[in-house]
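The structures come next, written out as structure tokens.
Here, each number is a calculation from the coordinates, and none is a lab measurement. These numbers were taken from a predicted model, which means no experiment stands behind them. Cβ atoms are built from the backbone, for glycine too; each structure is taken alone.
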Structure 1
Amino acid sequence: MNWQKIAASWGLSDNIVKLAQTAERDLSSQWQEYAELGRENHLKVLRACQEFGLGAHHFAGSTGYGYSDFGRDALEGIFAAFFGTQAALVRPQIVSGTHAITAALFGLLRPGDQLLSATGQPYDTLRTVIGTEGAAVGTLREWGISYGQVPLSGGKPDLAAIVKAVTAKTKVVAIQRSRGYSWRSALTVDQIKEIVRAVRSVSDAVIFCDNCYGEFVEAEEPTDVGVDLMAGSLIKNPGGALAPYGGYLVGREDLIQRAASHLTAPGLAGKVGSSGGLARTYLQGFFQAPLVVAEALAGATFASRIFELSGFPVSPASSEQRGDIVAAISLGSPQRLQAFCKAIQQAGPVDSDVTPVPAPMAGYSHEVIMAGGTFIEGSSIELSADGPLCPPYIVYLQGGICRSQVQIASCLALEAVMKIS
């Protein structure tokens, strides 16, 4: 990038420009690897489209109940082919990643069963679903489903403790790949593979993975290493910044049917549900998603590196292998957190004149500040940042269709943060 032109246009100081140039030099080989990864995964999606026989007729969609919705069938067939699973459930009727996970858990678990988290405490909204926090109605706990968790050890899965925690009542072992609002690295596929092996040594329980923020980050997916059922959001990685809403599940046929029966109704399962004329958008987004994720990875490493160079703790480190697209930066004060998010908002194409402020969020125990000048509201494959208003005031930066936007936004955020003592 021509940092002298950028500095003049965006009002960056000489110090920030020098840090940005250093970060670019430090990351050049990693960025080449991300670009190659994006091409590799892009060609896998292309092959999945061709093997399914995707045609223009699949874009017609349907209305009403969605019987014989060819677009929906194509979308789910291509998702299943890419992720190497027997079946998929990819729907605009799934409103979020949490909703997809909820459909899976309620479809799989029955009164008296246990859900075991192999990756410690899950993120806020899922704790509400389980019933360990808040007073929401209709939780797993209310339905007589027990819950246990195995804390991470040094930020990594504690395999011996997982084996010990599995009992005859354990029917689902859950893996949260991304960090949520916590200071730990996302899991790599190799780490997920180790969890699968550990569980399989003592149990045939369903192994479920929340893959939000993790799709296309590596050449393999959790379903390639033994995960039985996996969920995610379409306004994150797999939507390619085109999907306006929706979520997905991929996995074994029988497990998909159980989740689908909870999402719609027993007997109907996945046979109904119109694609709403969105099949073309979803498929085109999925087709370009690997390339978008590669750019997001490059942007995340830049943000991590430039804040590292300025003395801020970051997770993961810029040189560390990534399991998702999120960069966590510990800012140390609420003023810095708000200044960071304001700068990210100002660097967006939409609502760049809006100032984000902390506010209560459903399912979260603290006020949360969110910045996202995105075309799709709440999209986190587009550049966005958020964090809870609680010590140590960590901001979570994610997304970016093009790394150049993330670079400029990161510089603006660092400039704003460094002005606050």
Structure 2
Amino acid sequence: MTKWSVFDKKLRGYPALMGSVLRRLTIIFPVCLLTVASPIHAAGQPKIVAGPYLQHVTKTSITIMWETDTPSTSIIKFGKARVIPKPKKGEPIPTAPLDQQVASAEINTIHEFVIENLDTQTDYFYQVYSRRSNDQEIASAILPFQTAVHDESAFAYVVMGDNRTYPKRFKQIADRAMAERPNFVLNVGDVVSNGHKKEQWIAEYLAPAAELMKRVPTYVSIGNHERNAPWYYRYSSYPSPENYYSFDYGNAHFTIIDSNADLSPGSKQREWLEKDLASSNAKWKFVAHHHPPFSSDSNDYGDTRYSSSRKGDDHVQMMPPLYEKYGVDIVWCGHIHDYERTWPLRDGKVDQANGVIYIQAGGGGAELEEFAPTRSWFTAKVLRNWQYCLVTIHDGTFRMMAYDMDGRLYDFLELKK
């Protein structure tokens, strides 16, 4: 018999929303996320309005989510990819093997399953089903996913961010990213214009990137436009508390920070961050947060038409000493809608041997911003264009290739250790 446990899922947001409570049900395989129920139509099958899409992946598990327009039960059928002999002429084309399944009898609109006990670095196929009380059923296409790789394996990930407001541009970038076949995507935030507007999560984020997100897990570093709204937590599934978290992939450790929240010494998030960085012995360490500690933007940190600039967000400008202390290699950020890469920095100056590199990858689709008229002391490369970054890693080799939305390479970085 399946055993259920019920617990509260913490919601963070503006005071008017602090009274909201979201309940999540967890079982050994599936996790079903409850939402406000839509009215059940008199007839007709349910419709999948978002997803399916992939979230947190490990060597032995993956999270799959989707949303239906009416409350429904849910099933995922899945199976390991295997070699199937090519059919002879006239024989039927075989379908992907879906010989396992997880199911929930709970009636929900947002469906969330954690599939466990999978093999490492292995290809699988999956298909989601939702069924209404009148037995009308909808199924997705059969789709692929892959579990996280072995520690010694090569892997790749894509970084993008600030896609809000302009879904057509974001779709073009997401399609470019999918063409790279990354193992996962890291989005540095502002995936929507206003996180309190439910429709934007579909129209500005999930729908434009659908072809990518149904095949490749996506991690998000929450931005200011998400507004810490309940919909961020309902449409996401990351390690608790979800506005900041960490995960390992291959020989790398990723620490995701909420730069909208308190990061001052003694704060809960700051103490967690220091413990997280100190406890990792990964060969590569990456941090991601939305706001940039170093930026050559023309007017966010002082209007450079008539004054000087603080050259970065003062809320996170206190963080570099911590990154330097624990050997962080790259800090990914966004917020400013263009691309900037710094030299390796340490103690407030360029240190090519021991510094931390900061890469601002905020060209995911939102309107572009301008750079200050004079060059910053920390700048290695800037580009005012929509873009994404592709990272490939094997053992002690890190390569980063930055592309504009038309696929033109405009920056390359290689690190060795």
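Observations, loosely collected:
- Structure responsible for -2500, with helix-only ellipticity at 222 nm (-39500 (n - 2.57) for each DSSP H run of 4 or more, over all residues; to 500) calculated and labels 1, 2 on offer: 2
- When relative contact order in percent (Cα under 8 Å, 6 or more apart) is computed for each of 1, 2, the largest belongs to: 1
- Ranking 1, 2 by mean projected area of the Cα convex hull in nm², the structure that comes out highest: 2
- Structures 1, 2 were shown, and Cα extents along the principal axes in Å, for residues 119-294 alone at 54, 40, 35 was computed from 2.
- For 0.95 (FRET efficiency 1/(1 + (r/R0)^6) of positions 375 and 391 (r between Cβ atoms, R0 = 41 Å, to 0.05), calculated) the corresponding structure among 1, 2: 2
- Origin of the derived value 4, 15, 12, 9, 11, 10, 10, 11, 9, 6, 2, 0 (P(r) over Cα pairs in 5 Å bins from 0, in percent, for residues 255-318 alone; candidates 1, 2): 1
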